[in-house]
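No lab work stands behind these numbers, since they all come straight from the coordinates. Keep in mind that this is a model prediction, so the values were computed, not measured. Cβ atoms are built from the backbone, for glycine too; each structure is taken alone.
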Structure P
Amino acid sequence: MKKKDEQNLNLAKGIEELKALVEEGRAQLEAKFSPVELRVARNSSKFKRAEEAIKEAEIGVDMLLDAWDDICSLSEYMDSGQWKEDFEADERGEISKEIDRGVLSEDGLYNALYRFQDVLAQMSLIVDHVDVSEEEEGEE
């Protein structure tokens, strides 16, 4: 117990030291740059992060759209019962080991389709939070 208390004490001390360093760094920045410069630097950092996220999202959306038919087909494959038949055939050794059987992993396909639904739900939440007025819609 003593060792854990000592570790917690050292951790708390380390956190306080980090806070002091952050405050010192902030004070140095505020002494060197004007509030306008700091605001621009802060927002430029946010801009870079947002641009990267948007770029990655565009790539992801393009990939999902390209795979849409495959995703729908895999969903039908699982729901139709064919997946279960193929899984059982593989269990009986009726499918050659030379054939890629990745789709038959026990939870792989289900998990992939579940993650796809989760991504769609997240995208829907984003869309629900966007407030586009009718005037802005007409400008596009």
Structure Q
Amino acid sequence: MSPKKDTAIGKKSKGFTDEERAAMKERVRELKAGNADGESEVLAKIAAMTEPDRAMAKRLHAIITASVPALSPTTWYGMPAYAKDGKVVCFFQSGQKFKTRYATLGFSDKANLDDGTMWPTSFALKELTAAAEGRIVALVKKAVS
């Protein structure tokens, strides 16, 4: 057994959380299974979420699939994601996934969001307003440009 490392605040590291281990297992399952029906898998993951994340995920799914048809729904570490040419460009992480206080819309390194020497790759989502939806459409379109 390897020794536990001290963290910056002096507590012993316990390694991966149960949620992180579950996400890694999901990713292994996804890789083994392939993604024959990404749409169904994404919708099933969304249906399993609790509110308000479920409503946000449903709306994001509708926004992304309608505004950028080049993206294919898929799952990534058990989260709804959208890929171009088999490479994940963006994903939705429910707040319940890792017990965080908000959901997240994230972008992978495949997203074309480069802006100088520093730019955001994820955005906290507390609710989807009309303004937020417009910004999301613009970001996702830029990400696949």
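Suppose you compute distance in nm of label points 7 Å out along Cα→Cβ at positions 29 and 69 for every structure in P, Q: which one lands on 5.0? Derived from P, not from the others. Computed over structures P, Q, FRET efficiency 1/(1 + (r/R0)^6) of positions 45 and 93 (r between Cβ atoms, R0 = 30 Å, to 0.05) reaches its largest value in Q.
Tell me which of P, Q gives 73, 66, 27 when you compute Cα extents along the principal axes in Å. Going label by label, the one that fits is P.
Calculated for structures P, Q, FRET efficiency 1/(1 + (r/R0)^6) of positions 85 and 125 (r between Cβ atoms, R0 = 30 Å, to 0.05) is largest in Q. Among candidates P, Q, the computation of distance in nm of label points 7 Å out along Cα→Cβ at positions 61 and 101 that gave 2.9 used structure Q. Among candidates P, Q, the computation of helix-only ellipticity at 222 nm (-39500 (n - 2.57) for each DSSP H run of 4 or more, over all residues; to 500) that gave -29000 used structure P. Between structures P, Q, the greatest calculated value of distance in nm of label points 7 Å out along Cα→Cβ at positions 21 and 53 is seen in P.
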